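Scrolling down, you'll hit the structures one after another.
Any read-out appearing in this document is the output of simple, stated calculations on the displayed coordinates, not a laboratory observation. Computed from a predicted structure; not experimentally measured. Cβ atoms are built from the backbone, for glycine too; each structure is taken alone.
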Structure 1
Amino acid sequence: MYYHRLFMHERIQKILSRAGVASRRKAEEVILHGRVTLNGEIVRELGTKADITVDDLRVDGVRIKPPKAPVYVLLNKPKGVVTTRHDPEGRPTVMQLVPPVAGLFPVGRLDVTTEGLILLTNDGDFAQRVSHPSFEVPRVYEAKVRGIPDAHTLGRLKAGVMVEGTRMAVDRARVLESDNNSWVEVTLHEGKNHEVKRLLQAVGHPVSKLKRVAIGPLTAKGLEPGHFRELTPREVDVLAGRTPVPRKKAR
């Protein structure tokens with residue numbers, strides 16, 4: 001009875017997102033590709049509504065059930081682990097490092113050779129809010145690069161560089177350590193494929209090691225590679241835009 005009052009009739013893409021099948025935008029693609037059935041009939045109309053408590057709603061033949069309580073996990077992904085639910089090549093996945101929660105999926109991706117923070121959730125709306133560039137959730141990376149980027153190069157990264165016909169830019173960039181090779185910290189809020197590596201390669205500083213050390217207010221502090229923790233309610237609220245990001249008081 002509670003679920004009936006809570007959900008009732010909703011757009012199918014919202015139901016799929018809430019159930020952790022995919023973000024709402026990806027759920028629309030699933031519908032348009034004819035992979036969704038409602039009470040035995042294929043659905044392709046994005047405005048179609050259903051009641052998850054009484055209707056037989058399926059994706060690829062698997063029935064969607066009312067979602068359980070949302071789960072939010074922060075994982076420090078080791079190098080060599082892929083950020084997918086299943087890997088056809090048999091490589092280890094992030095799903096093997098976290099509890100087996102129904103509907104859990106990784107938010108975005110990290111390259112198999114990249115280590116660092118990644119979120120997993122069964123809340124599709126939350127995943128959309130965190131991953132879409134329009135919400136500008138910053139991601140901080142540390143990259144070990146060849147050579148030492150000078151001030152002009154760092155300025156180019158912030159101003160924007162054309163890479164294979166696409167303009168890419170970072171929000172901030174600075175050198176952390178300088179030697180024959182150096183560590184560079186870059187902050188950005190978009191998520192183009194291999195963006196950090198491609199950008200640094202384009203300005204003459206190829207990356208030999210890359211790790212993501214922060215997502216919004218979340219950092220890797222106290223979280224060793226391969227380990228995870230649940231987000232606090234406040235962290236969820238901040239990332240979901242329900243609570244402002246806390247700012248340090250001016251001295």
Structure 2
Amino acid sequence: MLKVVLIGSGKVAKHLFDAFRLGNVIEVVQVIGRHSESLRHFDMVSTNLIGEDHVLDADIYIIAVSDGAISEVSRSIKNSERFVVHTSGSIPMNVLSGHNRRGVLYPLQTFSSERAVDFKKIPLCLEAKVPKDLKLLRKLALSISDMVFEIDSDQRKYLHLAAVFANNFTNHMYVLANQICEENGLPFEMLKPLILETAEKIENHNPLIMQTGPALRQDLKVLKMQSDLLGTGTRAALYELISKSIQNQKKL
């Protein structure tokens with residue numbers, strides 16, 4: 001079995017830990033975190049606080065912390081010959097330059113404490129400095145996911161950017177839609193079938209082809225009416241900007 005030390009105790013670390021425990025390829029020998037309270041989820045294995053010297057031997061050391069903490073946390077792994085990877089989508093592999101053996105294991109998914117995920121359906125993006133380490137990382141990744149890709153740091157930052165548009169920005173649109181519904185005594189649940197249908201369409205079709213709406217149709221009366229309903233402010237500016245973006249995309 002591949003032995004893993006997991007460094008981090010947040011959402012990504014917890015979901016990785018649970019995925020590793022479901023199979024018979026990975027043994028998590030230790031979890032290291034900042035606070036004792038956050039380590040309770042991992043009490044079936046050895047746990048330590050970041051900065052303590054007692055770091056167990058393992059095949060791979062996975063840093064699953066916030067982007068800004070990766071560099072600092074990596075320095076707590078003293079042996080430069082240990083194979084250390086981080087899980088960030090936007091941070092380059094070379095942030096781990098203190099380690100001769102370094103890499104990235106980036107799960108392309110949004111994680112929350114309240115929802116379990118099926119790692120078999122989550123794309124795992126791999127990068128490693130040393131070819132033999134990439135092979136080792138691939139073995140680990142394939143043990144929990146059916147979607148494994150080799151993607152370098154430059155590609156990964158654009159993938160993460162695309163994910164921000166596809167996930168974070170889209171969810172913000174749901175927030176705004178929910179606010180409009182609440183302000184006008186409407187149940188947001190009425191929009192959920194529409195949201196699901198939109199998501200299901202792109203399973204088999206290019207999203208550009210699936211675009212609909214008044215901006216695409218150049219329906220100036222509806223565009224003007226809805227803009228007037230929004231008045232002024234951020235929502236109105238977003239409505240105008242996104243409508244223009246749709247119209248410009250149509251012309252390409």
Ranking 1, 2 by mean count of other Cβ atoms within 10 Å over residues 112-119, the structure that comes out highest: 1
Entry that produces -5500 once helix-only ellipticity at 222 nm (-39500 (n - 2.57) for each DSSP H run of 4 or more, over all residues; to 500) is calculated, selected from 1, 2: 1
Which of 1, 2 leads on relative contact order in percent (Cα under 8 Å, 6 or more apart), largest value: 1
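Out of 1, 2, choose the structure whose coordinates give P(r) over Cα pairs in 10 Å bins from 0, in percent equal to 7, 27, 31, 23, 10, 3, 0 when calculated. Present the calculation step by step, with values, prior to reporting the outcome.
Numbers: 1: 7, 27, 31, 23, 10, 3, 0; 2: 6, 25, 28, 18, 15, 7, 1.
Source structure: 1.
Please state which of the structures 1, 2 yields 2.5 when distance in nm of label points 7 Å out along Cα→Cβ at positions 128 and 192 is computed from it.
Working: 1: 2.5; 2: 4.3.
Structure 1 accounts for this read-out.
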